[in-house]
Structure 1
Amino acid sequence: MLFPGTELPLHIFEPRYREMVADVARDHRMIGMILLKGDWESEYYGNPDTFEIGCAGRIEQLAELPDGRYNLILGGISEFRIEREIRERSYRQAQVNWCAADRDALDFDGDTMNRIHRLLVQYAGPPAEEAWHNVVGDRGLSGADLINFLCFHLDFTPLEKQTLLEAREDRVACLLDVFTFKIEERKLGPAGGAGNTSGIVQ
């Protein structure tokens, strides 16, 4: 999963994705990330269904390895909605409509900032205090940048992250709802499906 303003390191080794990287590196350097639906593992090398909304990123760093694999950093740019798939290459291509969340709609007041901080610490535990200081205090993230950073880095399930991506202008409220749900779920213990996790993805 990718969110606008975040950076995703990728190791590209499958032949079809090597072809994709070679093609886009010579042109627009844009790659769309989108979540596969359902029991996609059994159809992985075919064309399993995808969700309609994903996030596009631009290749910011690219290193081709001697055996033809790639290491790259993909920087998130904008949400998109698939309108039509184009199956002319070994990898997926699509005609899309950009549906970027309004950054002003992802801004919030001090009370909401304090609530996010409180829920983050409640969810992730003591390590969240240092992480908050680094992200908010040192790096100065706020508004859309902070919300997208949290949605990307926290150990939510892929479906929860997809819900957050699709929420767009309602992403702040959706994040608060996910925090609240996960905290309540954790209170149920392992039987509730939450287990015991740190809440922060390194």
Structure 2
Amino acid sequence: MTDDRQAWNYGELTRRIAGVAGGLRARGLLPGDRVLLCLENCGEFVELMFGCWAAGLCAVPANARLHPREVEYIAGNSRARLLIATPGLAEALAPLAGTVDTVDAVISTGTAEYDALVTNGENLRPETGNPTDHAWLFYTSGTTGRPKGVVYTHRGAYLNALGEVIEMGLGYPSVYLWNLPMFHCNGWCFTWAVTAVAGRHV
């Protein structure tokens, strides 16, 4: 996986995912808790998605182009415990830790606090939850009212990934150039499918 700042192979990505999972659990998050992700396309999006799952948490991706008041609604409605955002967005969303009852903190990627999160759990054993546990909580755009939450289970994500692999003919040599927002229906779920075949995210 590469972006304009860094590159990871799958061994490195696996270690970072374990670190994220351990860091989230060290912050007191428990299986079933929600983590709101407000990120532009980046490698951290992928490691946070799988890190949440390894910790038994539910990831809640929010459209990174929403107004902070709209993100505030999603944070409250989803009962997110933690909000993680890219640097510019984290600054604008920082007040949510004081205005949304459930949100304990807002963390920015690219900071020492985020780096500490990633390096905190190398020895964490992944949670082995139920296939019907909530893996993702997506929110609709809200064009006809308030955004509405849509749940994806672990089993649903697994089956979706396999379906995309078969439909698109994905394999180890596949290279996927991200121009679709990862927060939009999980990039039509290519974050799962490309990873399932150890393809390359760009």
Worksheet item: Can you tell which of 1, 2 yields 0.94 when Rg/Rh (Cα atoms, Kirkwood Rh) is derived from it?
Response: 2
Worksheet item: Here FRET efficiency 1/(1 + (r/R0)^6) of positions 4 and 164 (r between Cβ atoms, R0 = 25 Å, to 0.05) was calculated and came to 1.00; which of the structures 1, 2 was it taken from?
Response: 1
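A value of 17.6, 47 was computed for Rg and Dmax of the Cα atoms in Å, for residues 92-171 alone; which of 1, 2 is the source structure? All intermediate terms of the calculation are to be shown ahead of the outcome.
Numbers: 1: 14.1, 44; 2: 17.6, 47.
Computed on structure 2.
1, 2: which one has mean count of other Cβ atoms within 10 Å over residues 76-83, as calculated, at 21.0?
Details: 1: 17.8; 2: 21.0.
Matching structure: 2.
A short reminder: the numbers here are calculations on the coordinates, not readings from a lab. Computed from a prediction, not measured in an experiment: that's the story for all the values here. Cβ atoms are built from the backbone, for glycine too; each structure is taken alone.
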